[in-house]
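Each structure below is given as structure tokens.
Here, each number is a calculation from the coordinates, and none is a lab measurement. Here the structure is a predicted model, which is why all the values come from computation and not from measurement. Cβ atoms are built from the backbone, for glycine too; each structure is taken alone.
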Structure P
Amino acid sequence: MTQEKSLRVHDMGGRNGLGPVVMDADEAPFHADWEARMWGINEAMTGAPGWTLDWWRHVRELIPAEDYLTRPYFDQWMQVYAAMMVDDGWASIGEIARGKAVRPAPQVSPPMPASDVLAASRRTTDFRRDTDRQPAFKVGAYVKTIRIGGIAHTRLPAYAMERAGVVHAYRGNHIVPDEMARGREMAEPLYTIAFSRADLWPEAAGSRDRIFVDLWERYLEPR
């Protein structure tokens, strides 16, 4: 796992040098009351206009490396929502720093009662779309992934860029996260691509393991 293909700090798959993954013996979901509150705020705010999951992920991916690697997980959530509220004009940096509003907040939707948060967290979203677009690749086709640079949101992990694989399954047309992060809903074919572990990481030479990654058609080219 030695080859770096991206400088995006959040794209950690297959990287070395980040230390061990520390596991909690009791697997407690929260380590402080404020973390549970932040989770509840997240569930209550997910439906805000224009605040898609992929936009949220993009904003989080813009957190500077020194913060991303050191701030607690739910603290990053707070940082993301603060940035989104400032960006949309819902609050100022000063209001967030003081923890008190100095002007009425825009009412885009009624506040969610605390009693509804649990039910909201259990709702699922279907990202499939019925379109006339036909898949360009058939199951069993040999493909190669492209390289994506810059800071734009993408679901193509760095460790799988510019790598050869085989189409294992076609999943239908799904909303493209790269576009939703820009506020555009667009659907295209989604595939499960099988990669040889040895092709992804040279130090795994001789391994017969395969890695399966769900990838959109725009990430692929014929091989």
Structure Q
Amino acid sequence: RVTNKTKAILIGYPANPTGAVMSKEKLSQIAEVARRHQLLVISDEIYARLVYGVEHTCFATLPQMKENTILLGGFSKAYAMTGWRIGYAAANKDTIAAMTKIHQYTMLCASIMAQVAATEALKSGEASIAEMVEEYNRRRLTMVKGLNDIGLSCFEPRGAFYAFPSIKGTGMTSEEFAERLLIEEKVAVVPGSAFGQCGEGYIRCCYATSLADIEEALSRMKRFVDKHRKA
């Protein structure tokens, strides 16, 4: 809902926790709303390089949106630099100038070590990204098939490294499911309720780990679900 107080639209895709990717058609519809109401769009595209079988559309490339988009990105996902704490914002000159006024009085900067590492990643990291995407895709397919085979209905995520299966058939809340799975089978998932009311009845599973660990986790989850399946 757009009101006279609305200043911006915030979007994030590929999505955490679902792994969903927004089509160019859907993004164009959002762009039309932004243009009609003269709104800024803040587009978090941290998972842009991690897509499978689809193309990522950068929001700023849509007609008339370059000057009205703040693009957020970083190195923690595609370059596996989690913990280095380095990212970036790209926007028009006036917007960046306004952001800098706040930034310079609230924090310092990314460490020199992280900046040098990020520069090197940009120079020579493309081959590694391609290998990573290929490996993530294998893990993605294994996890989604495994979850569906268990009976935890899961649509096929096309981006990031998450799956978001339904656990409604167990009769448990997402928090109860996650806690009991951790205690009984030592498998960690995130309850969907952590992402808001609409996430209830789902859990987030991450496939940013080895294929062997994913297969072991699926085996334990099957045992858990079979034990607690709602009659």
Structure R
Amino acid sequence: MTYDAVIIDSHVILPQGMVDKNIIIDEGKIVGLTHDTPACDNKINGNGLISVPGPIDTHVHYGVYSPINEAAKTESHAAAIGGITTMMRMLRLGDPFTKSLQAQLDAASKYHYVDYAIHASIFTKNQINEMNYCVDKGITSFKIYMNLGGEIGHVYMDMPPDSSDLVAAEVDVTDEIVEQTVKTAASLGCPVLVHAEDYESCGCGIKTAKEKNQDGLHAWSESRST
């Protein structure tokens, strides 16, 4: 049998430690490790190099300050340079998923240099009702922001593809939305990522910082509980 490629003479990092074996690749997948050099179309010399599994970045925000058709290229290119082989985007949409999601998926599919997945953020009761629609579209994890509500519900949503305008919104992620999101995700067999800051506590901290005429990143950090 002739394989697509074999990486020879590299140091391979495995869970049990480092081994010196050749890596067999076929149809885009690693299919084996061996001390032999099987027939292949492309022999890659890894002498003196280290082969490691591609890291997965599970928490990335992009598509907010530039549209996904631009951000996917720049951010996934940077990820690839750093060795990241899969990135997981925190998608924020203010509209119903049935209205805006497909355009995001279509644009994203054209411009990534590495593998990617999506966490869909939930802000409204309507979006909770559409979580099964997301699953049908291949999105199987969700995100909730407990820090967005009350007087500090301001957030920027992801831009529509090919847009140049920021999408500002006011949201109120109530306890009911949090509870129903978790219950619905459980019924769908999906995990939920939680930004676990209480918005009332954050609001008090921000108010105190403003009263002291404090601004900037340090003031923002100090407004959060530790």
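Annotations for the structure displayed:
- Comparing distance in nm of label points 7 Å out along Cα→Cβ at positions 37 and 173 across structures P, Q, R, the highest figure comes from R.
- Entry that produces -9500 once helix-only ellipticity at 222 nm (-39500 (n - 2.57) for each DSSP H run of 4 or more, over all residues; to 500) is calculated, selected from P, Q, R: R
- Ranking P, Q, R by mean count of other Cβ atoms within 10 Å over residues 117-124, the structure that comes out highest: R
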